[in-house]
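For reference, the structures are reproduced in the following blocks.
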Structure I
Amino acid sequence: MNDIIFPLSDKYLDFLACEATVEFLEGTTSAGKTTVAVLKFMFKVARSPKKLHIISGLDLGTIEKNIIHKELGLIEMFGDVIEYRGDGDRDYKMPHIKYHTDNGTKIILVLGYDNEARWKKALGGQYGCVYIDEFNVANINYIREVSIRYDYLLTTLNPDDESLPCYNEYVNHARPMDQYKADVPNEIMKSLLKVDAKKDWVYWFFSFDDNLGISEDKKKQIKDSVAPGTKLHKNKIQGLRGRATGLVFSNFSRHKQVITIDEAKQFTYTHFSCGVDTSYSRKSKDTISFIFMGFTACRKVVILDEEVYNNKDLETPIAPSDTIQNLVAFLERNRQDWGFARYVFIDNADQATIMEAQKYKRNHACIYEFEDAWKELKIIDRIHFMINWLHNACYLVINHCVEHIKELETYSWKEDIYEPEDRNDHTINASEYGWIPLKEKVGD
């Protein structure tokens, strides 16, 4: 290794000393994650009894730019003991690094997970150490394939959309070391605790403060370059998860729009409503969603409660008749907690559920009126209403409505046309069905 000196914080020193099987490094921009991660990776490769190892990233060009040729990259730090063969050689046809160690010459394959044909050819055996850069954007099929072929797995990632499968399948199963739990943002810690921990999987959260190689002036320059309140600020500066680009409700902020039950009870409510969106598929993430809302005397709409089911997750799938029984129980609970929502608006594309609702009403002493959702208001116009209400703090959500909050943070535009994607929108649709008939009671 070349004689290069750069300062390391106590947390990074503990990271280098940690003997975990799997490690995930997440956090803010300019935290030094990649530089120190690559350093540890090379130490682990040198000690490994195996000959073959893997470094992977978005594509070959990105790996060369961010890992191999960058300042404090592999060439600068290990140039005296490594040979980079970007075009392969006689022994290994694909790009690779020859790493000459006291433990013999190691071969580190350089794989872009964008090239499925190439990485499928490479992943035929077992490897000592595997490093995955930008884990949050990695091809999930590559992650699943390579994750059964390592002795040691190290990844770096930027905070991203929590609905990505890499989080619940991998990242959230890791846990921080006890002395660094307080460094993990509360939002991320809650996500980690939703799934079971796996032995020897360690989660690290690094921020600007952990990078001793960056000056205070440079930190301030980076922080000042991103507007507070934007999703980019949330991801890059605060290190919090949530999709950063293409969001429909980019002005939604937990700080401004999410309230507690006690805060919601301070309002005087004039009307209550309920919206229902349905999907009975067992092959998708689409959900059956109930949203209960109240309209205040000060012209706000408050999302008071939610109930969400997904047939994909259920051993016994829910049918329309089950939905109506669940819905009535949901309405009764909220009637006692908040007030009476006489009218319930159900997605008019689902006539099976509406017919079950009418049947239920005929057979029971039911006080609720089940109506077709009013879809004359186009999707784009609904979005305009909500963006304006969010801007003026007229659309609020109680903090236990976690699915609705998640959708507000992930509902996104299509890349090539001015309309939203048909996903991450079921509680949003249910909300819209509930407020459309009463929209004149919100805002100015």
Structure II
Amino acid sequence: MPANNYRYSRYLDLLVLLGDLAALNASLFIMAFWFQEPVRLDGRYWNILVVSNGAWVILSLLSKVHQVSRISKFSRIAIDIGKNAFVHLLIIASTLYFLEYNAGLRSHFLFSYVIFLFIILVWRGVYLYSIRMYRKYGYNYRNVAIIGYGELSEDIRKFLRLHPEYGFRFLGFFDNKPVPGDYWLGTVQEIPKFIQINRIDEIYCCLPYVRRSIIPGIIELGEMNFIKIKLVEDFRGFETKGFEITRHDQLPVLEVTSFPLDEARNRAIKRAFDIAFSIIAILAVSWLLPIIALAIKLESKGPVFFVQRRSGKGNNNFWCLKFRTMILNGNSDKVQTSYKDERVTKVGAFLRRTSLDELPQFFNVLIGNMSVVGPRPFMLYHTKIYSERLERFMARHFVKPGITGLAQCKGYRGEIRNHIALKNRLKLDRFYIENWSFVLDLKIIIATIITLIKGDQQAY
């Protein structure tokens, strides 16, 4: 086994931060010489350079975006960098504006962010790959032991064995009874003696197999010997990814229904995007709205808009707006639209096929009872019967309903014909809620636009 230079791990965060700053400054210097009329490297340029570096360092220390754990995923790292860069961009843009720098200089600095994001993502990707290959070959590893033997303990051991690139070296189990194989290190009482002779960096304490009365002693032992203690409970039976630890004074509480949009920052980002996107969409199609309204009025009697109570966030009802696509009937609050539905008008069929009937819902978004992306809102009647048929159905109401959603992009649009279709739609809605990100919203919008161009057989 190669010598373990784990003592240098403390410098990895600093290395990442310096690499980020190198990417930032490289992008600014490339920008300065990119254009036919290069930015002059005068006092103004150096002022912005200092502000840019200082702002990135402060934001990194606050958000800890430079701290990369051994099991960090690149997708998560990229998202965190994107959030940090967005806030950083706002700071620099505001600085340029208030200092009244000319428009050319401002545009040059803003353009540098495209270069910056490319360079920093390449740098982070190279760093992550390199450090993991380094650890895979036996360097910079951490010795790990597990207290308590059982199915959960075995799963942790298998995880560590299947991922050598994370740099964990499994030593064995401490348990009051011998364990199968050659992994028994001794009883729990023998841990202090073992760590005097052998180095242990981390200890996983599996709570299902350990008496809770000994946990404080294990934590104290870890603190005295600079060993990280990790408590592991078996929550695999819970179908949720939203675990979060909060404190009620000194009492730790595990929240099992914590989602990305519970964070105020994420809600603010989503709301700002909803407002901006809706305003742009409404302005873009403003010329089309009166034409659609006229066509509806000329073909059949009745109002231009179809207004219906739908289930929203927290199961609070709201008035959902659509262009009317059917003749007036008494079943619209209970009966879904079906293939070749006789209630649908000719104009309505065109509107539904092209999804133009959903355009008024951008006003719902501006009002605040809908989002551009989210689970589609159901009629009140269907919310009631579906919640009785399917467990955890109401969990889809943790967020605002959307004009489009992940389920619709995956082909689950319109009429729900059977229980399997309903179950799959709920599964996709829950995945969206538990894994929300701004990037995911953009992907869904792009996928929706592509589907509209190609045509959707479920659009009737």
Structure III
Amino acid sequence: MWKIPKICPRIYFGLLFFPFCLWSKPATLQELEVRLETRSQAKPVYLSRLYADSSESDWRYLEELRSSLETDLNQSGFCTLVPKKEELENSFHFPDVRSDFNVEIWKKERIAYAISIQVFQGRFTAIAFNPEKGTSKKYPDISLSRNIEEDRRKIHRFYDGLQKDLFGIEGIASLRILYTQRVKNEEKGLDWISEVWICDADGCRARQLTHDKSYCLSPSFFPKSSPQEDLDFFYVSEKNGQSKIYRSSLSHSSSTPLVDLRGNQALPSLTQKGNQMAFITDVAGRPDLFIQNFDPKGKCLGKARQLYSCSRATQASPTYSPDGSQIAFVSDKDGPPRIYVLNVSGPKETLRPTPRILTKKNRENTSPAWSPDGTKLAYSSKVDGVRQIWVYDFATEEERQLTTGPETKENPAWAPDSFHLIYNTESNDLSELYLIHLNQGEPFQITKGFGQKRFASWEPR
């Protein structure tokens, strides 16, 4: 058995599995019509200052709006922001920017896209220009509420559409992230408590969802059944003694048990369709891989069944392929913990599926996450004594290291675009969430302050 990090001292089941969960100016500008290869090099983009008419006096509020858009551009991984230049700023003739746009200035600077933004009579307006093609697009005005939290969300939604126009893939700025936050317990009983929280993709608007006053782990969303429906999520909690999987909703704090099974359950993973869940349970005496089917309403369909077990071995951290036909998981059946893949067999099949080893580099590979497009698997791997995020490419069968640095990094989770990953660090009792793009080596810290943040997962599209 490998050494368990001293992270979750109060619950045996958590201890057992924590390492794994762990534009010459044209006469008229044509309408912008651009699609770039998503794997192309980052394009230089210029974002103008936020012009406002004389009725606007709250410059701190306006700067927060611009800063939100600037952050979304920086974190996209598809562009690099060009520093502000006086000559370029002066070429924007507000408020009617589109009618007098000097393409030659921008061609000289080799700017791929120029974005002008302004607030006029309480409405946010943006125009994107492609200097090379002499095209532009004016986006629908956004009515501002003067509530910065609400208006920041509107800017994020605008950006997701802008990115789709410029780079051919929808942005993730308007999506939310579930995670757990661990703090010292000031009351008698547990030394630590961990609750489920939610925040925006930039870390803002964080709020607590559960109030179990216990230890919560591994939250994740159920698939959306309709755009208007408030999302449900599942998570693991020890609030009633043993660790069990519960279902809750963003609209209320109550929760109900999800899987009716004896013993402890942990590390749940759901198919993209939401029709089956894989998890680890000790119901048979050792940590084994089980699956549970669900009906269209999310109720248990039949009994949970064992999918894989191996004597004297620990199984952990299952993750489904996008089509639900395969599961990647962790096992130490052949020595150090490695990641294996096996087919999901039906209940009537008599032969148990045989897993095949996937990761072969390094001695410890844990907490796998299958990308939504099915092409990659992210995981945490120990390199020179430090856990780093690695990515396995199914097409090339190659493993490559994504992160570096002295801090331990665990629990990677893919955004729906299959380009961004979020993970948590572990260092000196500190744990924060970071966002990184596959083609951009510099991670962005999206949380800070009170509490240790772990086990992040993305809102589905």
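Which of I, II, III yields 49, 24, 18 for semi-axes √(5λ) of the Cα gyration tensor in Å, as computed? Only one of I, II, III returns 49, 24, 18 for semi-axes √(5λ) of the Cα gyration tensor in Å, namely I. Work out the source of 1.01 here, i.e. which of I, II, III gives that when Rg/Rh (Cα atoms, Kirkwood Rh), for residues 170-433 alone is computed. Derived from I, not from the others. Please state which of the structures I, II, III yields -8500 when helix-only ellipticity at 222 nm (-39500 (n - 2.57) for each DSSP H run of 4 or more, over all residues; to 500) is computed from it. It must be structure I, since only it matches.
Rule-based calculations on the coordinates, nothing more; no lab input. From a predicted model like this one, the values you see are computed outputs, not experimental measurements.
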